[in-house]
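Structures given as C-alpha cells follow.
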Structure I
Amino acid sequence: MKLFMVNTRPYVDPDFCFLRKIINGLGGDGYRLAEGLPTQALYPKDASIQLADEDPGMKLPSLVGNTKRLLVVEDAIKDVIEELEGSNVECLPLIIKNHKAKNIDKSYWVINPLDFVDCLDLKASEIDFRSNGEVARVHKHVIIEGKLDPTIDIFRIPQDATRYIISENLARKIAQLKPTNFTVDAVDLV
C-alpha cells in the first residue's frame with residue numbers, strides 16, 4: 001500500500017492562476033473547508049473567488065493552488081473523487097473570477113473530505129508540540145498502516161486536518177487524467 005499527500009500550493013508554472021482570497025459568500029465559515037468540517041449546508045450557491053492582482057497567472061490548471069489549503073480542482077478530478085465508494089466527501093462548486101471580476105469559462109470544485117483517520121505515528125513523525133501536548137505542526141508525516149481503512153481513498157488526519165491524504169488507487173486514477181499542477185508527495189508508512 002502507498003499513500004500520498006496532495007500539494008495545495010504547487011509552484012509548477014507561474015502562468016497558472018493562484019488563489020489568495022477567501023470564498024465570497026462564506027464569510028468566517030471558510031475555515032471549515034480547510035479543516036474538514038461539513039460545510040454544504042452553509043455553502044453559498046454562487047460561491048466565488050477572484051484572482052488577486054499580485055498573481056498575474058491566467059492559465060487554468062487541473063488543481064488551482066491557493067493559500068487557504070483548499071483542494072480546488074477541475075471537473076475531471078472531481079468526477080474521479082465522486083466515483084469513490086468508501087469516501088465521505090463534499091464536492092462544492094466554485095466560480096473563479098479573473099482579475100477584472102469576470103467569471104472564467106471553466107468549472108471548479110472545492111473538495112472537502114470529511115473522513116478522518118487517526119493513523120499518525122506520533123513518535124516516528126517529525127512534530128512540533130505545544131506546551132500543553134497538542135500537535136502544533138507536523139513536518140514529516142509517518143502513517144501507521146494497520147490503522148488505515150482500505151475502503152477510504154481520500155482522508156485527513158486529526159493532528160493535521162488541513163492536509164489531504166490519498167490512496168495509491170486514487171493517485172493512479174488522477175494520474176491517468178494527466179492533470180496539470182497536481183503534485184503529490186509520498187507518505188511514509190510503518
Structure II
Amino acid sequence: MRHGSTDLSVQRRYCGRLDPPLNGPGRDEVLRLRLQLRSQGLLSRTTPIIASPLRRAAESAQLLAGGESLLPIDGDPRWREIDFGEWEGKTYAEATANAPAPFNPERIADPSFTFPGGESLLQVYARVGAALPDLLSLSEAGVVVVVAHLGSIAAALLHLRGQSLEKFWETKLPLAGHVIVDLAEVAA
C-alpha cells in the first residue's frame with residue numbers, strides 16, 4: 001500500500017527523505033482503505049504490517065492497524081522512498097530550472113541517473129530487492145501488508161514481476177492506493 005497524502009504530495013513536490021506527516025485527507029484515505037481491506041479479509045488483528053520508517057508511511061501503518069493489531073509494526077528502512085537529494089521539496093520545474101544546461105527529462109528514465117545528492121533507481125531497486133526475501137518468508141503464513149512509497153513499491157513490483165527497471169516510471173498508484181500480489185505465485 002502507498003501511504004496517504006501529505007501537503008507536499010498535494011503540491012506535487014519531490015518528497016523522498018523529507019518526513020512530512022499525513023494531512024487530514026491522507027488520514028481519511030487510509031481509514032477508508034482500512035475498512036475496505038478488512039471487508040475483503042485482507043487485514044486482521046494478526047496481519048503482519050511492514051512499513052517504511054518515514055512518518056507518512058509509519059502513520060499510515062498505524063492507522064491501518066487501528067490500535068487493534070496483535071503484532072508490532074515492523075519499520076524497515078529498505079522500504080523508504082527514493083532519495084531525491086537536492087530535488088527534495090521542489091517541483092519538477094523548480095528542480096530543473098537551475099540545471100547548467102537545459103535538462104533532458106529522458107535522463108530520469110535512465111536507471112543509472114542519480115538525483116543530485118540523492119540516489120539512482122538502481123540503488124532503490126537493489127535496496128528493495130534485499131527486502132523481498134523477508135517479505136516472501138512472512139507471506140508463508142498468509143497476507144502481509146507493506147506500507148511504503150511509490151518508488152519502493154514500483155521497485156518491488158518490477159522485481160516480483162521480472163520486469164525491466166526501464167518500466168519504473170510507468171508504475172502508477174494513487175495515494176493510499178494498494179496493489180495485491182500473490183507471493184505464492186511469485187515464489188513458485
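Read-outs: derived from the displayed coordinates by stated rules, not from any lab. Everything numeric in this text was worked out from a predicted model, so none of it was measured. Cβ atoms are built from the backbone, for glycine too; each structure is taken alone.
Structure data summary
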{"item": "Label whose coordinates, when distance in nm of label points 7 Å out along Cα→Cβ at positions 126 and 158 is calculated, return 2.5 (choices I, II)", "result": "I"}
{"item": "For distance in nm of label points 7 Å out along Cα→Cβ at positions 94 and 150 computed as 1.6, the structure of I, II it came from", "result": "II"}
{"item": "Identity of the structure behind -3000 (criterion: helix-only ellipticity at 222 nm (-39500 (n - 2.57) for each DSSP H run of 4 or more, over all residues; to 500), calculated), options I, II", "result": "I"}
{"item": "Entry that produces 1.6 once distance in nm of label points 7 Å out along Cα→Cβ at positions 62 and 78 is calculated, selected from I, II", "result": "I"}
{"item": "Answer label among I, II for the case where distance in nm of label points 7 Å out along Cα→Cβ at positions 6 and 22, calculated from the coordinates, equals 1.4", "result": "II"}
